[in-house]
Structure 1
Amino acid sequence: MHLLLISDTHARPLPTELWEVIDAVDVVVHAGDWVTTDLLDDLEAVADRVIGCYGNNDGPELRERLPEVARAELDGVRLAVVHETGPLQGREQRCARRFPDVDVLVFGHSHIPYDSTAPNGMRLLNPGSPTDRRRQPTFTWMTAEIAGGRLASVELHHKEPA
C-alpha cells in the first residue's frame, strides 16, 4: 500500500508533480492547515482514499468535515493523524503517552520535516509542506509504503523554490 503524506498546504495549489503522485498512491494523508475546503474537495474527487485532520488555521467548515485526530488501520498498521504535537523537546515521549495504540503518527504545524521513533516503537512523521516552506530551503512531502503489516519505507521528497 502506497501513501502520500502532506501537511500545511495553506490554500495554495499543490505542485503539478504531486498530482501525479496522488494518482499513483492508495491513500493521501493530510495533517491539517488546509485553510479552505478546495483541496479537500479536489482530493476526495480524485484520490482513492483521503485521511486528514483539521489544523489550527482551519475554520468551521473544515472542522465539520474533519476530526482533530484522524485514525485508520491500513493493512494492519495503526495510523493516527494530528496537526500539532507540541514542542520538539520531549515530543517522542509525549506522543507515546498520548497515542499508545498507534504504530505511525503523521503530524504537521511546524513546516519542518521530521522522522523519528518514540520509545514505544511508534514512528513520528512530519512531511513539512509542499506549498509553504517558510524558513525551509525546499518544499517537502513524504511517500511511504506499508507492506507485511508494517511501515516498510518512508521517503522525504524536496522541490526547489522557483
Structure 2
Amino acid sequence: MDSAETSQVRLHAWAEGDFWLLQRANSPEMTEHLGGPETEEKLIDRHRRYVGLGPGCMYRVTSADTGDTVGSIGFWEREWRGRKVWETGWGVLPEFQGHGFAAAAARAVVEEARAAGEHRYLHAFPSVDHPASNAVCRSAGFELLGTAEFEYPKGHWITSNDWRVDLGEG
C-alpha cells in the first residue's frame, strides 16, 4: 500500500484518557445505525474492553495535518462462518465527516491487521442502510461478499453488508 493513502491520519492505541471520545460519539446521530446511544455504564464497559483489547486493537484517529481527534477505528477477533477472522468498525465525528478520514483510517487498519497476522481476512459489516460506511469499505479496497443478519446491540437486528479484505494479498 502506498503510504500516501494513509498519511492523512495517525492511529493511536486506545488509552485511559480516550473515554471522552466514546462519550462524544454517543449521540443519536453517531449511533443511528448501531441501535442508538448507550448508557454511561455501557460506555464505561466499552472503554474497559477497548483499553484491554486483544487480540486486536482499538485506536483513536487523529488528523496528520492538525493533530485533531477525528474519530476511532479498531479491529478485533470474531467467529464468522466457521472460522476466526478480524472484524473492523469505525466512527468519525460529525464535523470531520466527508473529508476522507474514515477511508484513510480503514486503509491504515488493514495494514495493522495484516501486520498482526493470525487471520487471513478482515471483515466490516456496515448496515445496508448506511451509505457512507459502505462507501468507506469500497474506497478502502474491501470486496462486497453479500448481506448478513446481525443482532447488535442485543435485541436490535440489522441487515449488514459483508465486506472483506484478503490480508494475504498486498
Review point. Thinking of 1, 2, which structure, once helix-only ellipticity at 222 nm (-39500 (n - 2.57) for each DSSP H run of 4 or more, over all residues; to 500) is computed, gives back -5500?
Key: 1
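Which structure, out of 1, 2, was relative contact order in percent (Cα under 8 Å, 6 or more apart) calculated from, if the result is 23?
On the way: 1: 23; 2: 20.
That value comes from structure 1.
Looking at mean count of other Cβ atoms within 10 Å over residues 22-29, point out which structure of 1, 2 has the largest value.
On the way: 1: 17.5; 2: 14.5.
Largest one: structure 1.
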**Study point:** FRET efficiency 1/(1 + (r/R0)^6) of positions 94 and 110 (r between Cβ atoms, R0 = 30 Å, to 0.05) - structure with the largest value, from 1, 2
**Key:** 1
Review point. Among the shown structures 1, 2, from which was the value 15.2 of mean count of other Cβ atoms within 10 Å over residues 70-77 calculated?
Key: 1
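Values quoted throughout were computed directly from the atomic coordinates according to the rules given, and no laboratory measurement underlies them. Just so you know, these numbers come straight off a predicted model, no measurement behind them. Cβ atoms are built from the backbone, for glycine too; each structure is taken alone.
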